Structure I
Amino acid sequence: MGSVHRDDLPKVAYFCMEFGLHKELPIYAGGLGVLAGDYLKAAADLNLPMVGVGILWRQDYTEQFIGEDGRPYDVYPNYDYDFVKDTGISVKVRVRGSDVTCKVRLVDQYGNAPLYLLDTNFPGSEHGWMTSRLYGGADQDRVAQEVILGIGGVRALRALGIPVDVYHFNEGHAVFAGLELIREKMEQHGMAFTEAWEATRRQIVFTTHTPVEAGNEIHDHGLLQHMDAYNGLTYEQMCQIGGHPFNMTVAALRLSTVANAVSKLHGQTSRKMWKDVWDSAPIISITNGVHPKTWQDREIRQAFDKGTDLWGPHMKAKQELIDYIKAKTGSVLNPNSLLVGFARRAAPYKRSDLIFRNSQIIDHLLSEGKLQLVFSGKAHPNDGLGKDIIQDLVKMDRKYQDNVVFLENYNMEIARLMVRGCDVWLNNPRRPLEASGTSGMKAAMNGVLNLSVVDGWVAEGPQHGISGWLIDSVEKAAEQWNQDEKDLKALYQVLLDEVLPTFYQDRSRWIEMMRGSIDMAHWQFSSHRMLREYYDLMYYKVQESQDVAMVPVYQTGVDVKREQPYHTV
């Protein structure tokens, strides 16, 4: 892209329900939003013609703290975002029989990659509840929010006069934007529905994240009609797009030129999941990436670039984490003992408690101070099972005192400290449920060595004993029906036989592996590389799609191959 004038590049509008840019703008719940934030930051770095479209959530996803009983509880402060600007533009959408006014706000900290946020929560509005809380409320709340994001987002772009060549839906929440594009073509250009649908497909790409079919969002058609989500289309037309009930992922696949999974393994899983969806976009793989300037410690990066000592800046970052832990919890960790981190959304498949399941081994390691564990994460406010997981981790914190720590109210600040300051990053989900797993990429960029099962991005990254440790191989993982038992055994074996001896007895090899980790991750798993692939494999495909028929996903079977070298950004 460096040899291509910026005005010649496809102009992209990136729709996402959440954006994680920095801790002062808490309009994100987790990895999906942080990925979207890293996307915009990379677009700004590379001077690419992109805009983000989202919602200004006034009450955050949740702030989550630990009660005296060890159980998490939720707090919803009302935020006043002074730095978010009012564009003076408003648009209207129809929700549940009413015209809803959405003010268009602007976050312009990233120059050529501005973020426009729709807001119904302002003085005099009767509809503030619609953009109050991310992923909060019942099904009606969710549909209202998705109407605002999708239909309102397209109308905002029109009102702002922003030209768009490609509409990128990050997850299925933005699907109703496709309905608005179809409506425009039918009403303004006199197209028939099928013609308008086909023309709309040539403008849209879609990223899918959820690797289990049951986790993809569906809505009853009666609810969609009640909420005015049809946007002028008929029941029969909506069924053609999203089925009955209306599946947001299926609709996104049928509204797109091309779709992508977020790692190579996830691509295989997604193609199997959706192989029976007729008239679907082909699903390729573009592995996620993270923004180096946000997540990589500057001194560690400088030491890596200059080939100088990595241990000094690593120990400085480790001490920053230890000092934060002491200030927040009172726990005093030993900087000379191995520190293992685990920070993720509280979900059963992530198995945050796996390392505790053999008390004979773990008690010995923790009591002697050879191992220290720090955890963090949030559960959805309505997820009782997720809160049970956190409560169990807090029990381990209280049982093992200074050698196990749980940091409450997980956010980008805690994530930044942990991915820079731990020695090892633990990742042990049940396969194949980890679509990508960007926290491990952030850790790897800082020389924090991954100790991971082979799922998501890990199958493309760390090499065992060279730039991290793998708990199992892809081949073995595919054969496992009793993953928990086998993974626990393999985890302890690698930890006892390789990780601990290397840390305590072979510092030079450890530092060599740190360098190998940074070398492996700093470009291959960066958001800059991810954006180049989006251009090569998706955005340019939209331009080329004017004369190309859609290929059902079940006919592709494998990733689309790159037919020409990367354009240079």
Structure II
Amino acid sequence: MICKQCQSEFEHLSGEEDAYKKFQCPPPSECSDCRKRRRMSFRNERRLYHNKSHKSGRLIITLYPPDTPFKIIDQDEWWDDSFDATEYGRDYDFSRPFFEQFRDLQRDVPRWSRIFMNCENSDFTNNCANTRNSYLAFSCHDSEDLYYCVRSNRSNNCIDCHTISACEYCSSCIDCDKCHNVHFSQSAENSHDSYYLFDCNACSDCIMCVGLRQAKYRILNKQYTKEEYEKYKKDFLKRLWTDGKNIEAMFEDLKKQIKHRNVQIINSDNCSGNFIVNSKNVTNGFNISDSQDCINVFHSDRLKNCYDNHYNDKSELCLECDTCYEAYNSKFSTYFVSGKNVQYCDQCFFIENCFGSIGLKKKKNMILNQEYSETDYKIMLNKIRSHMQETGEYGKPFPATLSAFAYNETVAHESYPMTKEEAQAQGYFWHEDAEEAQHFGNKYEIPNTAEETDESICEKILTCEVSEKNYKLIPQEYKFYRKFKLPLPRKCPDQRYKALLGLRTKEQLRSTKCDDCGSSIKTAYKKDEPFKIICEKCYLKTVY
């Protein structure tokens, strides 16, 4: 087939057509990569703005810039009994396409400013639950004292971390689990008191180490005595201030010297993708745990019989859904929690038997925010299905034009960057940031030693060495770096985030050969990356 979006040739994955038949929908006409990008364009994860509430007029923190065409209210106003989205209900118009009617409803129904549940002292966050005392933390839950972290769960006192779980006092880490006082590390597990680890498990007191298991007092993978290690560590922490770039380059070279596992699929059966744990029969899954019988699923947990899903947890029988929780038998919907038999809905909580609705809470048998009897709802759904088949909309997901966010505000832009012209040509919106106020004072130079700094640096305006944008350190951040004798960051938070993302492999597989045994394998590493890629069997021989 030819993808109608990118015009590339593609084939449906095994079981994909049957999955769409299960939902009485035609098979997709876009390749899985274009479908993924479209879904991601509906999710703004990290961009926050100040805006005014449409209801109260007070200044609030939102996912939407002041020039947004949507009405925005704070979450406490959204949950208040005085807000009822059914007042915007309307009859279905069979003389107009459905997506056109949905767009009109989007413009009328106030949207929540950002998503947070049971959060305390964490105003500058989004997609967080049960999180305390955190700042610029996104998609985190059951955590506290997180700063500039993304998808960091059950973790405390961490800075600049991405996709970590059960970690404490970690910084600049990605894909780490159960670590304590670990910094500048990737794919480390059950480790503590270490710096620059890659693919290490159960290690402690290690510096610049790769591919180790149950190691202690190692430097560049070589064994040292405790006394030798402590002496080196003292000098190493000083060098981090003055020679950090060379240390980082040395670590990247060290990573090239070991053989890399083609994909990380752990305790799983009949699965393809990367970073899959405790799952069964998952095809083309990435960052998936405790799931089964799914195809094209990403960044999700506890899924069953789900297809083309993103950021969906604890759900079953879902098609083309994103940013959901506890969904059942639902399709073509975004941002909803605890929904059953949901179609084409957006920003709803605790709903059942709902179609084409926005902003509902605790409702059932709704169409375009208007309530029907159970019998009339079923009759109307059949009529709407016939109408959408005539307009060519039936069984198709929301088009890009119905995203509430500009393309460059979303996670899609992180994985599939485009220019403004390219994005607009494909139907996406684009946001132009207001010009940043320039700091015209003397440029402050961060000192080269910890002894030369004190908390007054939090009052200074710093300049990012990469983007030249201004940024500041917050007191919690300064205290963390001082406690662990770490260098103060010379990059702004956005550039630190980009650096972490740059360490991850793409969410795409390619065919290759194992560099040890020559067997055919799939890997997420790109062809031009300077790593030796080996299969799971050869990898286990290497590390154990």
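Out of I, II, which has the highest value for FRET efficiency 1/(1 + (r/R0)^6) of positions 124 and 372 (r between Cβ atoms, R0 = 35 Å, to 0.05)?
Comparing I, II, the top value of FRET efficiency 1/(1 + (r/R0)^6) of positions 124 and 372 (r between Cβ atoms, R0 = 35 Å, to 0.05) belongs to II.
Identify the structure, out of I, II, from whose coordinates helix-only ellipticity at 222 nm (-39500 (n - 2.57) for each DSSP H run of 4 or more, over all residues; to 500) was calculated to give -11000.
I
Could you figure out which one of I, II the value 4.7 for distance in nm of label points 7 Å out along Cα→Cβ at positions 244 and 428 was computed from?
Considering all the candidates, the number was obtained from I.
When Rg and Dmax of the Cα atoms in Å is calculated, the result is 23.6, 75; to which of the structures I, II does this value belong?
The value was obtained from structure I.
Assuming 4.6 is distance in nm of label points 7 Å out along Cα→Cβ at positions 316 and 348 as calculated from a single structure, say which of I, II it is.
I
Kindly point out which one of I, II the value 15 was derived from, the read-out being relative contact order in percent (Cα under 8 Å, 6 or more apart).
Considering all the candidates, the number was obtained from I.
Values quoted throughout were computed directly from the atomic coordinates according to the rules given, and no laboratory measurement underlies them. Treat the numbers as computed from the prediction; the structure is a model and nothing was measured. Cβ atoms are built from the backbone, for glycine too; each structure is taken alone.
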